[in-house]
Structure P
Amino acid sequence: MESKMNVTDYYIHNPKRRAIEKRLNILVQYPLDEKNTELIAFQKRLIKYRDFIFTFLYHPKVPADNNASERAIRKSKVKQKREHILNIVNCLFDIEHLFSKEQTNDKCSIYKEQ
């Protein structure tokens, strides 16, 4: 819907926008089974942040998605993941080195006993 709106549509009464908001209101009022605790928590968050969910329908400069934010943090997350993998590899090499020393010590003690 956002791509079909022109700048003036954001500031006037818009029946399509109102229909979307009504659908959200119906969803958050839907009774849920108490066993679905995660779904109930999600429903409560929708109610709590209801006024902020459709901000992009009222302000033309607010994007409808979060892609720009995700792209902004992607490089740092990839770097963080690589560092984590390198740490694991380094730990494995350290463990291998320790086992190698221990095996060498065991072999040496066998020769000393003979």
Structure Q
Amino acid sequence: MPCEEQKQLSLKKLEDQIELELEGKTILPEFRQWALDALNSRNDQEIEDRTKVYEMRHASMAEAQKELDSLTRMRYKELIDDEAFIKERDMLREKNRKVQNPAAGNGKPGRAMD
């Protein structure tokens, strides 16, 4: 059963209370440096991870384009008929679309590339 004496606090008042509480507090220089080092390390790892994802997506897109070019070449050399061409072309386009926008293919929110 909730306490009847509780009062709602506006965001502004809460922020003011937190700011007042934090005034006069200091962080030890060693802890500050440790925290900054940890944040820098995490940031470096995120940059590395993002770069790898970008490179993999780029390679996948290049491969899909190469496959589409080969498919087109097969069609104009009449090695495949229109039906086979259209079916394969549409599959490759869909594959490329999913690589470009992975969130659209799985129903989960995706991260935009920075």
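Values quoted throughout were computed directly from the atomic coordinates according to the rules given, and no laboratory measurement underlies them. As the structure is a computational prediction, the values presented were derived from the model and not from experiment.
Overview of values
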{"item": "Which of P, Q yields -25500 [helix-only ellipticity at 222 nm (-39500 (n - 2.57) for each DSSP H run of 4 or more, over all residues; to 500), calculated]", "result": "Q"}
{"item": "Origin of the derived value 24 (relative contact order in percent (Cα under 8 Å, 6 or more apart); candidates P, Q)", "result": "P"}
{"item": "Origin of the value 60, 22, 7, where semi-axes √(5λ) of the Cα gyration tensor in Å was derived from one of P, Q", "result": "P"}
